[in-house]
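Before anything else, here is the set of structures, which you'll find just below.
Since every read-out is calculated from the coordinates, none of them should be taken as a lab result. None of these values were measured; they are calculated from a predicted model. Cβ atoms are built from the backbone, for glycine too; each structure is taken alone.
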Structure I
Amino acid sequence: MQTTPGTEVLKRAVLLACRAPSVHNSQPWRWVAEDGILHLYVDHRRLLPGTDYSGREVILSCGAVLNHLCVTMTAAGWEPKIERFPSMDANHLASVEFSPSDHVTESQQRRAEAILQRRTDRLPLGRPTYWDLFEPVLRSAFDQSPVSVDVLPDDVRPRLVRASELTEALRRHDSYYHAELEWWTSSFVLTEGMPPSSLASDKERWRVDVARSFPVRSHADRRGQVEADWAKLLVLSTPEDTRAEVLRCGEVLSTVLLECTVAGMATCTLTHLIELDESRDIVRELIDRRGEPQVLVRAGIAPPMEDLPPATPRRPLHDVLQIR
């Protein structure tokens with residue numbers, strides 16, 4: 001019986017795991033495979049000083065790809081064992097060993113399938129009417145984690161809108177930040193960034209009140225029957241701002257997104273509200289200052305007959321995986 005996964009298994013797993021979301025789809029990770037073990041590193045070539053001046057979002061993104069990898073390998077019949085920050089190298093975020101698994105459940109297979117189904121949906125979403133039934137299932141998926149998830153009530157949404165507007169106002173004259181957005185949304189960026197089809201147009205953006213303001217790339221008018229955004233708003237937070245906690249938060253973010261996808265919901269990750277202290281303070285107050293907010297998620301219902309939008313691009317495997 002084979003006791004360690006072969007190279008081809010690891011290649012397929014990394015390729016699928018890299019469908020994980022990341023800030024501006026920058027994909028700030030690098031994998032190294034050695035003796036059946038996968039090592040995850042921060043890829044400093046992908047850092048975003050204009051957007052992510054604190055460095056938290058890069059670690060958050062790497063946490064998401066780490067959990068995506070574990071979901072993928074579990075569905076392939078390999079049980080992952082994670083060692084976080086296993087060496088003195090600060091860029092070495094995790095090592096993952098694998099042992100053969102006796103059984104793969106249907107729910108584990110569905111989570112892996114959800115990786116290819118998930119999209120970041122920046123258009124208005126309908127209210128998930130079955131949320132009360134879904135939320136306990138969602139929480140059970142990460143109940144041993146130090147990460148907290150708060151579902152904000154509808155009546156605090158205006159305060160979150162003000163926080164979003166404050167973020168935009170404070171960055172209105174930040175030329176470095178806007179140049180960064182122009183780059184990551186440009187049409188000539190082929191293996192990274194956000195193509196025009198994944199962004200809200202000038203006609204659509206006004207129907208989503210809590211969202212990052214991206215450069216206008218189209219004049220489409222999609223999903224006109226959804227006149228306003230009624231998505232649930234979730235805040236993921238940690239006790240402190242340590243790299244270890246932010247990495248774990250990224251892992252929980254991956255779980256939240258995949259569980260929502262399995263349940264038939266569309267999602268959109270929001271990080272602009274925690275990038276500046278002023279808006280982050282507002283979010284912190286909304287969760288009664290119980291922790292440090294790291295990321296927000298919109299979760300709602302897209303029209304059921306709507307075609308799945310094309311997947312956003314990803315870097316080629318040889319650019320993210322080294323075999324030793």
Structure II
Amino acid sequence: MTERLCLLSVHAHPDDESSKGAGTVARYAAAGVHTVLVCCTGGEEGEILNPAMDRPEVRDNLAEVRRRELERAAEVIGYHEVVELGYRDSGMPGSEANARPECFAAADLDEAVGRLVAEIRRTRPHVVITYHEDQQGYPHPDHLRVHDISVLAFDRAADPLAYPGLGEPWQPFKLYYTLWSRKRMLAIHEKFLELGLESPFGDRWLDRPSNDDRITTSIDISSHAAVRREALLAHATQIDPESPFWFGLPPEVANSVHPYDEYELARSLVDAPVPEDDLFAGIGVANETGSGNGAGGRGTSAANRR
């Protein structure tokens with residue numbers, strides 16, 4: 001392929017881009033792939049989990065604080081563009097926030113899909129990363145909505161009859177779901193025990209159903225494993241730097257334990273056998289030593305395109 005390769009990730013809230021697939025994006029950005037983050041909400045309902053940030057001026061301006069955190073984290077990871085889709089955090093089911101008409105979960109589905117279609121047509125990604133429909137571990141309405149709009153936008157972006165005023169049609173080639181593998185969790189848990197440390201992965205985590213049978217694609221992030229830690233720390237309101245869950249292992253140890261991001265290939269319009277070790281398999285090779293033409297300039301766009 002002679003055109004620039006592009007990877008687009010769709011996430012629900014600021015900090016999701018850091019906890020899910022940060023090393024993958026860093027790897028491809030370093031290889032010259034143009035990387036785009038679509039963040040669907042402002043994260044207004046996020047709890048302040050870092051005691052040092054639980055201050056009135058932060059609580060009263062949480063959306064703006066989280067926007068700045070998102071920008072810092074995206075820069076750490078290597079995203080070239082950050083697109084804010086413009087919806088309000090929906091909160092959890094039954095909450096007051098979940099009943100607000102401007103929240104993401106209450107948005108008109110067709111309109112929300114259109115906003116994402118506009119970004120897909122503008123940025124022309126070859127690969128789109130989103131969430132699985134099975135969110136039983138954390139059934140946040142915004143995570144479920146991310147799945148819904150991503151699956152529909154993947155097809156509608158290519159349909160010239162759909163959203164005719166939102167740019168030239170473009171068909172992404174592959175759609176992936178992010179996964180948190182059980183083997184990764186177990187590897188981290190066992191490393192805690194090996195070092196004589198108390199593991200934060202108790203029965204609540206270890207008894208969760210495994211998604212490992214869904215894994216089709218494992219991305220080696222060993223050269224970029226440290227990125228996730230730094231990106232998470234950029235979200236100072238949401239991430240407690242003393243959290244044993246995120247930071248209980250020494251950094252040099254944590255970076256070497258299961259240094260892979262794992263995905264399920266949900267849709268593919270190219271001929272590439274699974275299992276894979278490259279999101280662009282069948283499209284073009286983008287790795288630490290090879291291709292991807294021109295990453296372009298880094299920028300931030302607040303996108304409410306309809």
Can you say which of I, II returns 19.2 when mean count of other Cβ atoms within 10 Å over residues 218-225 is computed? II
Comparison of I, II - label where relative contact order in percent (Cα under 8 Å, 6 or more apart) is highest: II
Can you rank I, II by Kirkwood radius over Cα pairs in Å, for residues 106-193 alone and just name the one with the largest value? I
If distance in nm of label points 7 Å out along Cα→Cβ at positions 26 and 50 is computed and equals 1.1, the structure in I, II: I
When distance in nm of label points 7 Å out along Cα→Cβ at positions 74 and 90 is calculated for structures I, II, the one with the largest value is I
